[in-house]
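Undergrad: Some structures to go through are shown next.
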Structure 1
Amino acid sequence: EFLDYPGTALRGSPSAEFRRPLDDCRKICQERSGCAGFDHSSVTNLCRLFPAVASAQSDPLSTGGARQKIQGYGDPANAESWYYASFSGVDLWGGDLVTKGLDAPNAESCSTLCDSRTACRAFTYNQEVNRCFLKSGFDFVQSYPLGRSGLYFKAKPSAPPPTLNADWELFTTSGLIGNSMESAAISYQECMQQCNSDGGCGGFTWVTARPNRCFLVNGTNLYPVRRKGMTSARKNSRTVTPDFVRAVAPRD
């Protein structure tokens, strides 16, 4: 795929010149492995192919394209840039930079903490306990009404907004009532994975009182009951769209 440089003429020694429409010019260069770039004049319909691109210059009547970014010139129109997406009602699980999280008064403060750390690629703010979890990434997504999350990502300007697939619904300080079976899982994630691989399991309850215990609950109509020392999740299928997306400074 070519990097697009509208309003640009390439500098170098062309290997071929002919008159063709812009789309044909791009296609011919793309099909030739030795073609590093092209430019096309909207006035003369002249297409020039280049085996190497030395540099470029501004030309409002030309359109350029190159396989690699042109050094010392402006950014291509379709280059990937960094963006930030904000999501409500979700918990991103895994990838914590600080296992127990950080104190934060609100989601905006949590977002600021993440923004100040290059290693932070995502975060979840838990409004129930006012904790900020900064993340290098995440393993899965849970629906959680008291969760506010943010995600940094790279994309082209034409890319659609990102969506998250929440396969679980989280219930803190709650247990699921139903036909349950104790499992030998030794972590919350393992408890979830065992339920996920069991077609009859509709959810699970993780008991945090020592020793930790995992209960897999069968069925589909599962409802939580408030219980101290328990965290539960039931299978769910929800596509989450961002509240907003905005461009941000590079985080490479």
Structure 2
Amino acid sequence: ELTLRMAELSAALGEAGRAATGRNPDEPWRQFLNLILLELGGEGDYTARQLAAELELLMSSLEAAGARRIAACDVAPILRLVRSFGFHLASLDIRQNSAFHDRAIAQLLEVAGLEGGDYPAWPKDRRLELLRRELASPRPFAGVTSTLGPEAQATVGVLRLVQEHVARRGPEGIGTLIVSMTRDETDLLNVYLLGREAGLVRHTPEGLVSDVPVTPLFETIDDLARSGAVLPAFLDHPVTRRTLEALRVRDGRERPLQDVMIGYSD
């Protein structure tokens, strides 16, 4: 199995891979480590999960050859570090206020030539109707050359950075998308609409799915009182159900997990 993986890595790395396996011809474990070092130093989408899998394979090969002490003393500690910290040490939550998101969506609607410049003042029923319609479609509001308003530009820009990180390095360095001052479920569903603009909420055969979960932060007394109705409505939305199930499968959990934050953070 180690030989097959070395051949795959060498072929994928081209000339550098062939040079790495050409060195130390009678030392396959050293050759394998040279290939891993090339992957780590490259510009590709090599993730901590992939590194952990390579180290597990290396340990199995060493143990099968009777080199259990080397596997336990030299490889296992590194594997534990990779599993614990990945490439990121700690996860970063992405947080923004619900009113800021409202203004961002208003600006996106204006760019798309749709009614909605006053989106922050819309009643909940009207907002829900827009969200129902838009979240059934993979089409973004803005084109790649569109000029966005300041809140839309800032929000979509950050979410694009998150999408690029998840695509290249995996989701481990990103926590959740926290919505400060969550008032009702539209504040949470707004994030899916903004994520669609950035490619963080992607189209699947079943419908839109977010690669990062959305977390409500209920802060005022009134918002806390409403939270018992807001959370079930959010969890019942098709995008939320698909997202939580996709994240459950991705992370190997037995059941879906939804974070909820309450109280003033300061």
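Readers should treat all values here as calculations from the given coordinates under stated rules, not as data from a laboratory. On a predicted model such as this, the values are computed, not experimentally measured, just so you know. Cβ atoms are built from the backbone, for glycine too; each structure is taken alone.
Undergrad: Have a look at 1, 2 and say which one yields 22.9 for mean count of other Cβ atoms within 10 Å over residues 183-190, as calculated. Walk me through the intermediate numbers first.
TA: Details: 1: 14.2; 2: 22.9.
Value 22.9 for mean count of other Cβ atoms within 10 Å over residues 183-190 corresponds to 2 out of 1, 2.
Undergrad: Supply the structure label, taken from 1, 2, corresponding to helix-only ellipticity at 222 nm (-39500 (n - 2.57) for each DSSP H run of 4 or more, over all residues; to 500) with the calculated value -18000.
TA: Values: 1: -3000; 2: -18000.
Derived from 2, not from the others.
Undergrad: Looking at structures 1, 2, which one was Rg and Dmax of the Cα atoms in Å, for residues 15-142 alone calculated from, given that it came out as 23.7, 67?
TA: Details: 1: 23.7, 67; 2: 25.6, 72.
It was calculated from structure 1.
Undergrad: Next up: Please state which of the structures 1, 2 yields 1, 5, 11, 14, 14, 12, 10, 8, 7, 6, 5, 3, 2, 0, 0 when P(r) over Cα pairs in 5 Å bins from 0, in percent is computed from it.
TA: Going through each structure in turn, the value belongs to 2.
Undergrad: Given structures 1, 2, which gives the highest value for distance in nm of label points 7 Å out along Cα→Cβ at positions 39 and 135?
TA: On the way: 1: 4.6; 2: 3.7.
Top value of distance in nm of label points 7 Å out along Cα→Cβ at positions 39 and 135, among 1, 2, belongs to structure 1.
Undergrad: Of the structures labelled 1, 2, which one yields 7.4 when distance in nm of label points 7 Å out along Cα→Cβ at positions 55 and 207 is computed from its coordinates? Show your work: numbers first, answer last.
TA: Working: 1: 7.4; 2: 4.0.
Only one of 1, 2 returns 7.4 for distance in nm of label points 7 Å out along Cα→Cβ at positions 55 and 207, namely 1.
Undergrad: Next up: Given structures 1, 2, which gives the highest value for distance in nm of label points 7 Å out along Cα→Cβ at positions 87 and 111? List each step's numbers first, then the result.
TA: Numbers: 1: 1.5; 2: 2.8.
Comparing 1, 2, the top value of distance in nm of label points 7 Å out along Cα→Cβ at positions 87 and 111 belongs to 2.
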